[in-house]
Structure 1
């Protein structure tokens with residue numbers, strides 16, 4: 001998927017559709033929330049965890065259930081390091097492309113491996129009816145700024161600018177611990193973190209709860 005919005009934020013018509021989703025946190029505090037989608041995978045996630053540990057910051061990982069099933073030891077390391085986790089479906093399905101029962105079943109299948117009340121729809125796309133159903137069960141976390149690290153058509157310098165130009169207090173920042181994002185992420189993540197620290201930002205993980213069984 002191409003980086004679709006030059007302001008690296010979702011179109012306003014989507015935010016109006018999903019008003020009760022979380023797009024940004026408290027704008028009065030110099031806190032930002034790093035999030036990573038699509039992992040865990042051995043080629044990228046352990047490296048991300050080392051960076052976060054070295055920089056002494058917490059983040060939130062929206063995990064694909066199939067990847068958690070394949071690499072449970074990496075998922076456990078995310079938890080052991082004190083990060084938050086959320087459901088990103090089992091097969092990285094876009095809800096807009098799926099009928100509701102199949103989409104909900106895929107999310108529930110992911111919940112067998114990811115015990116969290118946080119959910120982020122892949123690519124941010126889901127039907128209004130899906131949103132209405134899911135918001136009763138999950139806290140739906142979207143984003144304020146997306147890095148577009150996954151887009152092979154843009155250079156690392158642009159990815160970094162997507163963060164430095166648009167981050168603001170309370171921003172939810174989206175990166176990806178995925179193969180597609182690996183090249184950009186490895187060149188940008190540490191620089192972005194250190195730049196934000198220099199600006200006085202602090203980092204927090206998004207709080208989550210285990211779902212009631």
Structure 2
């Protein structure tokens with residue numbers, strides 16, 4: 001059983017890495033435009049979620065959020081050079097809320113409270129992602145969002161113990177990432193691609 005959970009944990013991390021590689025490749029090609037403040041938000045929340053899972057003994061099931069913490073902050077560094085430069089007050093507020101949840105858990109160690117707040121802030125943090133994806137469906141990565149949702153399936157299967165504190169956040173991320181991927185596909189079908197400045201090929 002332990003070997004099976006280890007394999008599931010490694011699979012979830014591998015999927016996270018593949019999703020990151022796909023996103024980086026698409027960014028370098030100019031297909032997607034990373035948003036540094038969003039990645040910072042998700043990085044802080046992933047760190048809080050991992051810390052809660054680790055303290056609750058989630059073991060292999062926590063590896064995905066550890067990997068995501070590292071990946072998100074690497075994306076922050078990379079996207080500062082290639083991403084957006086202007087951020088709304090709502091985005092700054094969400095980043096501040098993520099930091100506040102991290103500090104709250106640091107001092108209280110209230111796992112259920114931290115997990116619940118992390119889940120809520122992350123769900124709100126997906127708001128700008130949905131808005132940008134709706135307006136510019138070809139400026140974000142369907143493959144990356146799909147993989148980032150799917151990776152939590154083996155992660156949750158490897159989770160032990162299963163509790164609100166350990167599983168509410170990854171389960172929500174599974175749903176939200178899948179929802180973004182589906183929305184991008186539907187919007188791409190509905191919105192014609194922008195014409196090339198060089199004219200039709």
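From which structure (1, 2) was helix-only ellipticity at 222 nm (-39500 (n - 2.57) for each DSSP H run of 4 or more, over all residues; to 500) calculated, if the value obtained is -26500? All intermediate terms of the calculation are to be shown ahead of the outcome.
Numbers: 1: -10500; 2: -26500.
Checking each candidate, the match is 2.
If distance in nm of label points 7 Å out along Cα→Cβ at positions 26 and 50 is computed to be 2.3, which of 1, 2 is the source?
This figure was derived from 2.
Between 1, 2, which one scores greatest on Cα Rg over 2.2 N^0.38 Å?
Comparing 1, 2 by Cα Rg over 2.2 N^0.38 Å, the maximum is at 2.
Here mean count of other Cβ atoms within 10 Å over residues 66-73 has been calculated and equals 16.9, so which of 1, 2 was it run on?
1
Figure out for me which of the structures 1, 2 the number 43, 22, 20 belongs to, where Cα extents along the principal axes in Å, for residues 34-121 alone was derived from the coordinates.
Value 43, 22, 20 for Cα extents along the principal axes in Å, for residues 34-121 alone corresponds to 1 out of 1, 2.
Rule-based calculations on the coordinates, nothing more; no lab input. This one's a predicted model, so the numbers in the text were calculated from it and none came from an experiment. Cβ atoms are built from the backbone, for glycine too; each structure is taken alone.
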